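Several structures are given next for inspection.
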Structure 1
Amino acid sequence: MSVTRLPSVDPAARPSVVIASAGRLDLLWRAVEALEPERKRTGAQLVIARSAPLAQEALVRERLGDATIVWSPPGAGIPRLRGMGLAAATGDPVAITEDHLVAGDGWLEHLFKHARDGVDIVGGGMQNRVGSNAVAWAAYLSDYGFYSYARPATSVLVPLLTMANMAYRRRDVPRIAEWCSAGAWENVVHDRLAAEGRTLTFAPEARIIHDHSYRFAEFLKNRYEHGWDYARARLTENPKALRLPLIAMTPVLPLILLFRIAKAASGEDRGAFLRALPLTVAFLYAWAAGEAFGYLRGPIQPGEELGRVIDAS
């Protein structure tokens, strides 16, 4: 697989697509290959924000010669990788995803249509690979279930959107890059932009496929760490938040989350949802435990890295 070299054009006259990457190289190659037909049609700039040993850099640059590559040593968190990639993107609009995900047919076109129609922030629908095992389904549901393409339509002004499947208009990209580089997750970014009057929409037809396998213990640890990060980022955004009520809520949090996930994602495959239910609950309790201890630990300190990833190589 190689990346198509596109004709030279004004960078601002074409869109961009960013892939945040810290996983195995075969996952990155797969993600890029899935994007190639659409990238060729749209002329989109490809940006790879990669955290991995420097020994890999020459191989990635050689294989993805037409891509813009930004590199970090191992250990960069997902928010920082997103920030690096968005900062390097020159197009309008800018789409963003991650290396363990696969773009569905027409993904960029669906996202960019909404952006061309004047929507500031467009989030697509997530879908799990058909035939995935119970652990993969539980991982998907606990991580991306809120954003399922099967989610019923609502009229809320700030819909839940994941930066694993997003497009932003150029005017907001520099600030989003700055916030992500400082450790902000998408909930913080989108709340800030919504408070400024930016429009957000959910586009379920713009699908990203979750096609990845995990070991149970590995993902359990991942959920704990993300719950820890979420709580500390929340305190950083709102230092005056009362910690004790937040901690007191964590024992019932998994049940609340499970209800919301069921409402959003059970329509994808009810049989798979039910088979994965015990594992999904375990992952949600791991998140809740991490969130409780994150509140105890307090706000993020300067120099700390959030958004640690698994499968880094």
Structure 2
Amino acid sequence: PVRDSIINQELNNLEDVKKISRKVKLRSLMIAQTPHTFSGIEVAILDLLAKKEQCPIYELLGYKKSIPKLAYASVLFGKTPEETLDIAKKMRQKNFKAVKFGWQNFGLNLDSDKEHLIAAREGLDSDLMLMVDVGAIWGNNINEALKRNNMLTEAKVTWLEEPFYSDAFYEYSELAKQSSLSLAGGESCHSVESAKNLIRYGNVKYIQIDAGIAGGIIAGKEICEFAESMNVQYVNHTFTSHLQLSASLQAYAGSVKSTLSEYPMQLKSLAWDITKNHILKDDSGCITSPLEVGHGMIINEKALDQYKMDVEILINSKKLF
């Protein structure tokens, strides 16, 4: 249904892309993989259209300019508090004004969690923003989150990210009511509607959207506009390549209300090598969506050669692909 909704469709303007998106959704109501699949296709379609119009993707969306976003270094907690301290110091030395620590084993042991938070705050000093991402490690257990309320507050955490699954609206809402923490989430939201519901009913203060999951860049912009109307900040979700970083920035490139950007700092070699150019911080610690045509990134095709594989699809010995 995704393929058949796209092939032979007209592509002259942004409204054509929206029509394709609506057709894909209507024909794929019962197929869970559709949003993820179409998101990447939509980014590619917008890149083609922007190249036709000789403008950045964000201009297609109606933004007149790309406004700098404060980049927060996105890193994993260390395996020990000492490693976390060292990582925090290194991010500060790299002139980041904000750092998000996540995952590893954080959330499993109260004493260890507190030690990691103390180490992170010490390494960043008192002036840098600190965010914490627990990757839904507590499932839907509100009590586990509340046990850490004081230590997170003492560490002056800007937000607690993904304490629960993204569709646990009640749990998000209850934690927001019962704690002093600002909550963030939404990276696994697979549609505009799911993101809006997390805002409406989960009471998050930051909605984090992945252009490769939620339906694409246009979906991201719609979520951004809704979020800001509800006094919620829109933030990109990016933990891979700078191609993905560019795509994730386009949806809110011209927003003056949503001011933060995730900036992955522990990339695998493929994620870095896949583009010839990269989005770099300025002296103030900010990044901007590329000003070049399309998504603005130059694909390094040679870097992909080592990953190429010959693939055949056979059914009853008949070659389909």
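Here distance in nm of label points 7 Å out along Cα→Cβ at positions 37 and 117 has been calculated and equals 2.4, so which of 1, 2 was it run on? Attributed to the structure labelled 1.
Each of 1, 2 could give relative contact order in percent (Cα under 8 Å, 6 or more apart), but the derived value 19 comes from 2. Between structures 1, 2, the greatest calculated value of Cα Rg over 2.2 N^0.38 Å is seen in 2.
Source structure of the calculated read-out (helix-only ellipticity at 222 nm (-39500 (n - 2.57) for each DSSP H run of 4 or more, over all residues; to 500), -12000) within 1, 2: 2.
Name the one structure among 1, 2 that mean count of other Cβ atoms within 10 Å over residues 45-52 of 19.0 was derived from. The read-out was computed on structure 2.
Looking across 1, 2, the calculation of Cα extents along the principal axes in Å, for residues 213-268 alone that yields 37, 21, 16 traces back to 2.
Every read-out reported here was derived from the displayed coordinates using simple, explicitly stated rules and does not represent laboratory data. Keep in mind that what you see is a predicted model, and the values were worked out from it rather than measured. Cβ atoms are built from the backbone, for glycine too; each structure is taken alone.
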